[in-house]
Structure P
Amino acid sequence: MTDRMLTDAGATERLGADLAGALRDRPGPWLIALEGSLGAGKTTMARGFLRALGHAGRVPSPTYTLVEPYDISGREVLHMDLYRLADAGELEYLGFRDAFDGDAMVLVEWPERAGERMPPADIRVSLSVAGEGRTARLSTETTRGAEVLAALASSHRGAKRTN
């Protein structure tokens with residue numbers, strides 16, 4: 001488990017970019033669960049993730065569409081927001097289970113809404129408001145997620161030393 005202070009939206013986007021960089025060359029599928037209250041920075045982090053992979057367009061919150069698909073350099077990235085689900089059974093209509101069949105990177109906001117249907121998260125990012133900024137707690141439920149978190153922690157320490 002790793003904690004990071006995020007002083008502003010730019011720091012939240014950089015965390016998303018760091019995570020994208022750590023996953024870019026690793027075959028998938030990958031499940032990144034984004035937790036936090038309304039306004040905690042989940043979509044901001046997803047925006048940084050997508051831009052770091054090469055998406056130059058707008059990154060809307062998928063609150064109403066539920067799923068925003070992206071094809072970035074031939075790799076599928078799905079940004080899901082489960083906030084408006086009335087029942088976890090609705091996931092079948094979204095093709096939720098199928099999202100994990102290929103090489104996709106799947107970012108899921110409000111993963112707790114999936115209940116028992118949510119597979120173990122490779123990376124779980126819990127965002128919370130901390131004064132003017134945010135705190136991000138990164139954890140994992142998979143062995144390969146632990147490898148990514150170790151690489152992220154190592155690169156983050158290296159970045160701090162050069163400042």
Structure Q
Amino acid sequence: MTKLNELAPREGSTKGRMRVGRGPGSGKGKTGGRGVKGQNSRSGVAIAGFEGGQMPLHMRMPKRGFNNPFAKEFAEVNLWRLEQAIAAGKLDAKKAIDGEALVAAGVVRRIKDGVKLLGKGELTSKINLTVYSATPSARAAVEKAGGTLTTTKKEAPAEA
């Protein structure tokens with residue numbers, strides 16, 4: 001049995017790195033494999049995307065879309081995932097279920113800006129659920145199973 005501190009690659013399977021610029025006898029001396037003159041022979045070269053002064057492709061392309069810096073990101077949970085966790089005994093259907101309970105049960109990794117309930121799958125357990133928001137089909141499924149659904153999302157006031 002090989003010990004962890006005795007592990008080594010097979011003989012001849014690895015090569016040492018080439019030490020450049022160490023004299024003419026090494027075969028990679030003087031210019032160190034960089035050729036003669038020019039930008040690439042110097043240190044500090046940063047030419048990724050540079051097109052010799054021509055407008056680079058990424059700047060010639062039109063800008064599209066918009067990234068909302070204030071957009072909320074939700075942890076999404078489907079009905080089948082809740083039912084699966086209840087069947088596995090990770091969630092207690094008799095207790096109130098909220099974001100913290102879902103994280104503790106391993107249903108979602110983190111709450112982010114809130115939990116959104118989606119309507120995919122069947123729900124047979126009667127549960128008392130508190131989430132940020134829910135789709136109409138998810139709300140209908142929870143109520144059909146005899147449970148209650150509370151959303152914490154603030155509804156926008158109706159425009160006059």
Comparison of P, Q by FRET efficiency 1/(1 + (r/R0)^6) of positions 32 and 112 (r between Cβ atoms, R0 = 25 Å, to 0.05) - largest value held by:
P
Winner on volume of the Cα convex hull per residue in Å³ once structures P, Q are ranked, highest first:
Q
Comparing distance in nm of label points 7 Å out along Cα→Cβ at positions 72 and 104 across structures P, Q, which is largest?
Q
Highest-scoring structure on mean count of other Cβ atoms within 10 Å over residues 24-31 (candidates P, Q) is P
Have a look at P, Q and say which one yields 4.6 for distance in nm of label points 7 Å out along Cα→Cβ at positions 8 and 88, as calculated.
Q
So distance in nm of label points 7 Å out along Cα→Cβ at positions 56 and 80, computed for just one structure, reads 3.0; which one of P, Q is that?
P
Out of P, Q, which has the highest value for relative contact order in percent (Cα under 8 Å, 6 or more apart)?
P
Across P, Q, distance in nm of label points 7 Å out along Cα→Cβ at positions 40 and 128 reaches its greatest value in structure Q
Taking -10000 as the value of helix-only ellipticity at 222 nm (-39500 (n - 2.57) for each DSSP H run of 4 or more, over all residues; to 500) derived from one of the structures shown (P, Q), identify that structure.
P
Answer label among P, Q for the case where FRET efficiency 1/(1 + (r/R0)^6) of positions 48 and 152 (r between Cβ atoms, R0 = 30 Å, to 0.05), calculated from the coordinates, equals 0.05
Q
Going by mean projected area of the Cα convex hull in nm², for residues 96-135 alone, which of structures P, Q comes out largest?
P
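Here, each number is a calculation from the coordinates, and none is a lab measurement. Keep in mind that this is a model prediction, so the values were computed, not measured. Cβ atoms are built from the backbone, for glycine too; each structure is taken alone.
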